[in-house]
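> Next up: some structures, all given as structure tokens.
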Structure 1
């Protein structure tokens with residue numbers, strides 16, 4: 001008779017809660033590999049979030065802009081529309097208005113926009129910065145203050161600014177912080193250790209180990225996710241025992257396959273369908289390799305990934 005072996009791990013991923021009230025979500029909690037319920041406790045189901053911006057998204061493809069045409073010039077209206085129509089597990093508000101290469105609005109103004117969104121919805125918020133490390137340090141410090149009590153996730157702190165963001169976000173105002181590294185297990189360990197040394201426990205940290213669109217160095221993302229999870233669970237490496245969030249949409253909607261117009265490459269088919277397919281392909285891979293949350297941009301992607309997760313967790 002066949003006897004199935006069970007792979008047991010000594011480590012466990014800690015739980016991190018984002019948001020408040022009945023819609024608050026928990027990430028992590030697993031003591032086995034993603035979706036391996038036959039081996040042990042898979043923890044909280046992976047969460048799926050939808051990206052919006054605090055300014056009109058000029059660079060988005062036309063079909064996406066059309067989808068949100070009535071609300072995309074007002075982040076509060078946009079957030080409420082997304083919450084009511086698509087019910088994502090969380091909303092990722094990207095503060096593009098503060099980008100030094102764009103509108104370069106004062107951090108106070110962008111933070112007040114984020115506060116207005118937080119007060120208008122019940123869905124948990126992930127607040128994404130500009131990618132400019134100096135500006136993000138100032139931005140997140142102000143956002144943490146303005147959103148006091150909303151328990152948001154600040155995406156993200158890097159080695160250049162983690163002291164300011166982690167201290168303001170988690171210690172002064174009791175939010176959660178995403179520690180970002182660049183697709184390397186040693187860099188992921190390093191940023192977590194630095195944040196821990198500030199006095200921030202794992203229960204307030206989520207990792208963003210980096211991302212890429214499928215086909216664009218994607219194998220490095222998947223192999224790094226695998227290595228991080230095996231180290232955290234199999235080697236009981238406490239510095240890596242935190243949930244992981246992957247901002248899939250930040251990469252997938254920038255590559256040639258999603259930005260190429262149908263008129264320029266008719267043989268490639270519908271541009272919107274290409275974008276959705278790229279987003280889904282990327283998200284399924286990172287979730288299967290251990291990511292606890294993904295950020296997506298198209299509602300059809302959210303619907304498909306939600307079904308994918310539900311089918312696998314049974």
Structure 2
């Protein structure tokens with residue numbers, strides 16, 4: 001399981017900057033300290049921790065103007081490559097830029113990073129100044145709109161959203177919307193105003209529904225990616241609440257938490273999938289949901 005955090009303590013920043021230096025400066029023989037610049041105190045920093053608390057991905061965003069935010073220094077530990085953590089960090093930084101009112105996102109990308117940023121909706125605009133006088137870069141731009149958050153397989157994501165609303169009408173009444181999908185991480189959000197109780201917080205039942213639909217949605221998308229079909233049902237769900245939700249309900253499911261064999265469906269057998277969904281209020285973790293789902297072979301396919 002991976003968790004996005006904001007570094008706060010001196011120890012947090014020590015690990016944060018060391019990973020940045022290790023991945024972005026050391027390979028070119030730049031000394032410790034070269035990983036920092038004049039925007040550290042005005043920027044917003046995010047990092048990802050693994051289940052052991054190790055910092056495995058980092059990144060920063062700062063405002064150039066009231067309308068333009070700049071992404072810099074995204075780095076992922078070598079041991080954690082290929083898990084979608086770069087996109088997880090970028091998503092957190094993009095959300096912060098949107099929160100601050102930015103309508104345009106820019107980054108000065110090295111050649112090797114252009115495919116990554118292109119996949120996240122950025123386009124090359126012009127050549128940027130060389131980094132530290134040596135490393136060639138291209139300026140890439142993303143116009144921030146409500147519709148261009150990171151979304152892999154947008155047609156399947158749209159189908160999932162329609163499936164929720166068509167088959168579970170309460171999901172539309174709750175304002176549940178798929179926010180983004182990177183292939184490894186699914187984030188779903190709900191409207192607090194549509195789920196608020198007399199204490200000004202989100203109903204516990206609404207939180208549970210948000211969590212179960214998010215887990216269901218992750219399995220739905222994985223079935224599509226594997227070209228499999230099946231009926232997804234919740235077998236068991238357990239949720240632990242730590243704090244109330246008072247601002248922004250978010251549910252995040254990471255592929256690393258999935259445990260089960262989709263391949264059983266190929267033999268027309270039911271498959272048991274276990275997973276975890278983390279519930280956040282903005283960036284603050286408030287609950288964890290652990291679900292057991294069964295995927296039953298399509299009714300058109302007789303089960304032996």
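> For FRET efficiency 1/(1 + (r/R0)^6) of positions 35 and 251 (r between Cβ atoms, R0 = 25 Å, to 0.05), the calculated result is 0.15, so let me know which of 1, 2 that is.
Checking each candidate, the match is 2.
> Separate question: For distance in nm of label points 7 Å out along Cα→Cβ at positions 195 and 227, which of the structures 1, 2 scores highest?
Once distance in nm of label points 7 Å out along Cα→Cβ at positions 195 and 227 is worked out for each structure, 2 has the highest.
> With semi-axes √(5λ) of the Cα gyration tensor in Å coming out at 29, 25, 18, pick the structure among 1, 2 it was computed from.
Derived from the structure labelled 1.
> Right, next: Upon calculation of helix-only ellipticity at 222 nm (-39500 (n - 2.57) for each DSSP H run of 4 or more, over all residues; to 500) from the atomic coordinates, which of the structures 1, 2 produces -8000?
The read-out was computed on structure 2.
> I have 0.70 for FRET efficiency 1/(1 + (r/R0)^6) of positions 155 and 291 (r between Cβ atoms, R0 = 30 Å, to 0.05), calculated from one of the structures 1, 2. Which structure is it?
Computed on structure 2.
> Okay, next question. Which one of 1, 2 has relative contact order in percent (Cα under 8 Å, 6 or more apart), as calculated from the coordinates, equal to 11?
2
Taken together, the values in this text are just the output of simple stated rules run on the coordinates, not laboratory data. Fair warning: this is a prediction, and the values are worked out from it, not measured in the lab. Cβ atoms are built from the backbone, for glycine too; each structure is taken alone.
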